[in-house]
Structure P
Amino acid sequence: MQDLLTFTEYTLAFLIVLSIVVFVHEMGHFLVARLCGVRVLEFSIGFGKKLYSRKDKKGTNWCLRAIPLGGFVQMFGDADATSAKSNKNIKELSDEEKKVAFPFQPVWKKISIIFAGPATNYIFAILLMAGIFMVYGQIRIPPVVGSVKEGTPAAAAGLLADDRIVNIDGNAIKEFSDIKRWIVLAPSNEILLTVQRDNKTLEVKAVLANDASNRILGISSKTIAEGDVESMSLFPALCESAKLAWTMTADTMIYLKQVFLSARSPDEMRGPLGIAEASGDAVKGGTLSFLLFLVQISIGIGLINLFPIPLLDGGQIVVYVIEGIRRKPLSEKILEKALTFGMILLIGLLLLTLWNDIPRIFNRLIG
């Protein structure tokens, strides 16, 4: 009974997180399409059978569908929700209908509408993070070791309480959170730390341990002091949250580059099951934990959709850029091949992440 309850909680948490992020993403497409004068036929959360539908004054159907694993905005003139193909009857449209049909828009409008989805994910994340900074403040914990756990890589390397870590593998450490960041991004488990101890500077080598998809050094920070929490007004909060969004994006790209160059294993990549697991953990962690996770997922969805892969927003933007250079659309045959390639690639990535998620979650359940 307890396992069923936990499964329900985690599933509900995942659906809430996914629905919020998808709604934000599709709202970006919708708003810019309206601004560009394009008629929107449907704004839908989920796929499959319609559970709820309401048409607004401008003719857009707002729908809630049975399978809550995504969403779409379908624009007038499109054959489907991807906007990758035009309706077969598009040649029969009148001049007035062409003015509000997506396929007949100038390239800059098409790119603006498609780019708006990922951009809105980033804007949402930055505004939400700024709100968190304003309400909770920003914690800036100095990179000083509070304690070293016995039997960990930190203990084996000789780290001691009160050591100040100032550099990891050539990367400057300004806050305690930077330590975790560069441990995660290190190309291998062996890292070199520059440590200040009793007015002396030491270099310490440590070999990180692995626990599931996490790397472990084995240190904790000092207790948060009153001066470690910095309250923020609106403008500084926006600047800091924008900086954080950039850092999260850069870190993801560094990790993917390392995987692509075979410098590290793709075992840490998470798919839908992993996100569901993390969603449940975030909800259990409380309001702040949930909001921070929402920021992370919104940025992740925004970034992934910018990748130049057919079926994703980035792939469509590439198509429209080529269209602008050629001054004519690509042929239906080329588009179909590109979409097929994109589908195969995305299915492959899904299978890879499932291969990572299932054993980890299974070990967690039986452990």
Structure Q
Amino acid sequence: MKAISILGSTGSIGTQSLDVIRNSKEYKVIALTTNNNIDLIEQQALEFSPKIVAVMDLQKSKILKDRLKGYNIKVMSGMEGLIEAVTLEDVHIVITSVVGMIGLIPTLEAIKCGKKIALANKETLVTAGEIVMREALRNKVDIIPVDSEHSAIFQALRCGSKNEILKLILTASGGPFRGRKTDELANIKVEDALKHPNWVMGKKLTIDSATLMNKGLEVIEAKWLFDIDIDKIEVIVHPQSIIHSMVEYIDGSIIAHMGIPDMRIPIQYALTYPKRKENQLKKLDFVTLRELTFELPDTESFPCLELAYKAINTGGTMPSVLNASNEVAVEMFLNNKINFLEIPEIIHDTMSHHTSVKNPTLDDILESDKWARELVISRTCN
């Protein structure tokens, strides 16, 4: 039985991971973490009896500790709790499903301890991809992607060798506002932006999908995860979300990964890799499948994708600045402090004020993240 730690167990990926584990006898949950959702993590703790539960919010961790008094479950808080949750000696697999930069440090610590990583926290590779992949190689750690697009590419790459790859093709749904032009986006309401046409995701990820930033972050993640030049990574809009991504080889063959839009499929594959296991999830029915369509992304109305390409082409600490400014801007939009179109404007403005540090250390990356967040807040609130 393999022991699993889940960073972000109360989020969308975390809850679906527990659903996969719930329907298997091969895994035991050792640790669970949350930002502040102590009601849900309490239910999870009582069901799965982990050794450790960690809550980022100190005050809420105290409340949870009181609630779980009498149970043999250690309750921790802050970054210390996240790190202990992923470095326990018993842990075999760490599912990193927290949202944002917060996942970087615990993921690195898990890698240093030799834990297999099921990666759903794309910001880890966006901000520090070179450092993370170098540590994974040094410690002989497998990083298996959980995102549906990267899981698709990961599987399609098993059909050929690296020198046979022509390009990676990441598919995007286009989000809830596909087809709208800039002048139609100014008065977008938060509740409308959270209505994704195909996927059930957390709020931040859903907004990123609406702005196309999610796809930009995935482009950067793919560069590091698959060690491929950025000019060999292409994005195409596929509204049906049936083809999750593709690999085109030099002979003209294109290997496409298809399936229904259900995150439990790539989650299960990340846990069972290199094997596949049967499940009771819904299967794709080609008889009822009406159409598969494709179009180029509209980067004029949705400039975040081009900003991501610009960030990774600049390199150094610029992707960290891109990510940090996006995180703050999305949070402001969700709190009705800025409008939808201001998200890319804020990111562009922050990037234009940053001088990228080449070959950054981890400290450089963390400092650039802090700098970008402070700049966005100071310039937006004034």
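Taken together, the values in this text are just the output of simple stated rules run on the coordinates, not laboratory data. Just so we're clear, the structure is a prediction, and the values are computed from it rather than from any experiment. Cβ atoms are built from the backbone, for glycine too; each structure is taken alone.
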Given 30, 26, 21 for semi-axes √(5λ) of the Cα gyration tensor in Å, calculated: source structure among P, Q: Q
Structures P, Q, by mean count of other Cβ atoms within 10 Å over residues 66-73: label with the highest value: P
Value -1.34, calculated as log10 I(q)/I(0) by the Debye sum over Cα atoms at q = 0.20 Å⁻¹, for residues 202-353 alone, assigned to which of P, Q: Q
If helix-only ellipticity at 222 nm (-39500 (n - 2.57) for each DSSP H run of 4 or more, over all residues; to 500) is computed and equals -18000, the structure in P, Q: P
